[in-house]
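Chemist: Some structures to go through are shown next.
Laboratory data are not the source of any read-out in this text; all were calculated from the coordinates shown. Quantities reported herein were computed from a predicted structural model and do not represent experimental measurements. Cβ atoms are built from the backbone, for glycine too; each structure is taken alone.
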Structure I
Amino acid sequence: MAGCDPARHIVALHVAEDCLEHPYAREIIRRSRLPFSVLKGDRPPDITGSYPANLSTGKKHLFLCRQRGKFFKPCPGTREYQCCGYHVLNIGMNCPMDCVYCILQAYLNNPWLSFFVNVEDLFAELDRELGAHPEKLYRIGTGEFTDSLALDSLTALAPRLVEYMGRSVNGLLELKTKSVSVANLAGLPHNGRTVVAWSLNSPAIVQREELRTAGLEERLAAAGRCADWGYLLAFHFDPIIWHPCWEQGYRHTIRRLFASVPRERIVWISLGGLRYLPALKTIAGDRFPVSRFFYEEFVEGLDGKSRYFRPQRLEMYRLLVDELRKYAAETTCLYFCMESEAIWREVFGFAPVDRGGLAAMLDRAVPSQRK
């Protein structure tokens, strides 16, 4: 585990031939001071070995290329569980950090990191979508297929996004990370339109299962800095993982959270039990043979992912929710990510439909949307 910049693990850049003269690609090349190769067409870097065995090596190679599809899409939730109406801004693929449970290991089929340099197309998409529906609040995140800030010391994309959203009337950006790479966020005119978010876990899980990430105290210190800079904050207890002394671990994390940041800056806190595609158990088991949490009892959920049995999920959720309610502000939205209406009612005593839907609940947690 290393609280320093995750981008330091990058040892080489690879640039698609049609991006070599792109001003943004040249900026990243200069900033990185790394050796780079030029790749013809869309040919990706040549990483020795086969996937996923070469993933550990691949995470040290960054491929600068174009996004050929759309940057901006609705979050790929499932209709079987309560979805929050999030939108994903796909800035790249994969992450230099290496969490044992990371779903990208089973979702992707290549080992290297990709970053899309044609940001002029990204902002054009945002202009079109946000401009077409000025009455709608768009909650937008960049952390679906990569960590939002892990490479920002190289890419410096976050300031561009923050300043863009600061000028927006209906966009709200969420930058979700397990790093402490927040230096680029200082002094920006964010105008309350950016939420800086951290994934949190029990200290034992952070130390053993979230490799090359910042430690718990480092994350909370970085959150405190962002609060001082006027940013809204969010936190995600996802995945919640059963392990020996899990009760004490999660209580400790929650208490340290509220001792470290002003509660009124927190707009939302999500909770989600460990869930994974069946292929992930084999992939992660091969890559991380010391980890044991995949060998607990699981059941297949309605979305085809393995989950803890319902009584175990309920036990964990109730403990975390009870602890969070001791400290959280009334304006902070506590919510489940991808859980059923029945689980909502058993833990919270209500379902999102009772309060206008989960998207409306999250929207109301944003200060500019409160009435």
Structure II
Amino acid sequence: MKLICTQDNLKKAISSSERMVSKQNTLPILNAILFEADKGSLRLSATNLEMGIQIKIGAKVEKEGKIAVPAKLISNFSANLPEGESVSLELDEQNLKIKSGRTQATIKSFLAGDFPLIPKKTTESLFEINTDNFKKIINRIIVSVAHGEARQELSGVNIIFNKEDICFASTDSFRLTEYSFKLSDKNNINKDSYNAFIDKNVSIIIPAATLIEMGRIISNNLSDIIKVTLEEGQIFFEIGGARIVSRLINGKYPEYKHIMPTNFKTTIIGDKAQIQNAIKMASLFAPGKSSDITLKINQETGNVSIGARSAEAGENATEIDFEALGESQEIIFNSKYLLDGINMIESSKVALLANSETAPVAIKEVDQNTNNILEGYTYIVMPIKN
């Protein structure tokens, strides 16, 4: 193997690949990135056996070949190479020789034949999605994914496929997030394949770790389109010169629709920044690990306030200029869970919809011109029982 490529392209490809390698030391080959020079390009591959990535960059290839290079070492080395310089890579038996400007190194590597195979898709993509839309979905849905392996299905994101939209949902049992993404002609849907797929597969569960890595890869990629393919037990993403494959979580996601209220007795609407500040101040005085804060809605006086009290810190209350409709309420929340939901709202106004001190509370976006509550994104948080 002998080739020349740019430092910038090599650095980005290594950075994206290095995050995918296994953190376990039981199989040293899984701590490596596979370099393959072939027909005018350099392909980098990495996998942790749950998820894999292949990235292709342009290169002037003088001699084809492949070698598995320790990921951490090559990543740290390439990150410090002089910018704007070309990089030459050459295979010398089981060593990779690197030269860029006045810097050179020889890295002891692994045999390419020991590197595990990364699955390749055998069917056409089902649909496409804009990278900005996909990253927004990831950022807004990942907030309520459960951590830990007690219930594996909750460590992923549930995706329900419909003809008109794709519904993303996550929950850790304390809060729930749902985002409905409308499909259109812009998504370049392979209608026959898509319809055949949803006839057999109502929903899938994608590991949250896969979506988090996809968000990082999107940030390093210039392409604005992601192609999505689903095959038995696996999902494939194609973005620019990168291909990502991940296993799906095998399990049944909890039926969550029944805990999402459709009617509410009380609605408050107001400025997002105002309620964010009130929650942050109240949390300073909140007692216990759950950092309990109280939302009080007094329909008779028209006052809406957020506050907290503890024996150690004292007490605090902030009145907020929110329009209140419906019954009076007094609801106790975990301040972090409530603030997480408010932070995910993209509109300048936010709506909180409630039924009682023990029933799920919904947080939704508001059209700032009409003051209408918008559908599409819903964050549900469970109150703390008094």
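Chemist: Out of I, II, which one gives 25, 44, 27, 5, 0 for P(r) over Cα pairs in 20 Å bins from 0, in percent as computed from the coordinates?
Modeler: Source structure for this number: II.
Chemist: Of the structures I, II, report the one carrying the highest value of percent of Cα pairs over 17 Å apart, for residues 62-149 alone.
Modeler: If we compare percent of Cα pairs over 17 Å apart, for residues 62-149 alone over I, II, the biggest value is for II.
Chemist: If you work out FRET efficiency 1/(1 + (r/R0)^6) of positions 110 and 182 (r between Cβ atoms, R0 = 41 Å, to 0.05) for I, II, which one comes out largest?
Modeler: I
Chemist: Upon calculation of relative contact order in percent (Cα under 8 Å, 6 or more apart) from the atomic coordinates, which of the structures I, II produces 17?
Modeler: Traced to structure I.
Chemist: Moving on to the next point. Taking -6000 as the value of helix-only ellipticity at 222 nm (-39500 (n - 2.57) for each DSSP H run of 4 or more, over all residues; to 500) derived from one of the structures shown (I, II), identify that structure.
Modeler: II
Chemist: A further question on this structure: Of structures I, II, which gives 16.5 when mean count of other Cβ atoms within 10 Å over residues 94-101 is computed from the coordinates?
Modeler: II
Chemist: Can you spot which of I, II the value 2.3 was calculated from, given it is distance in nm of label points 7 Å out along Cα→Cβ at positions 70 and 134?
Modeler: Traced to structure I.
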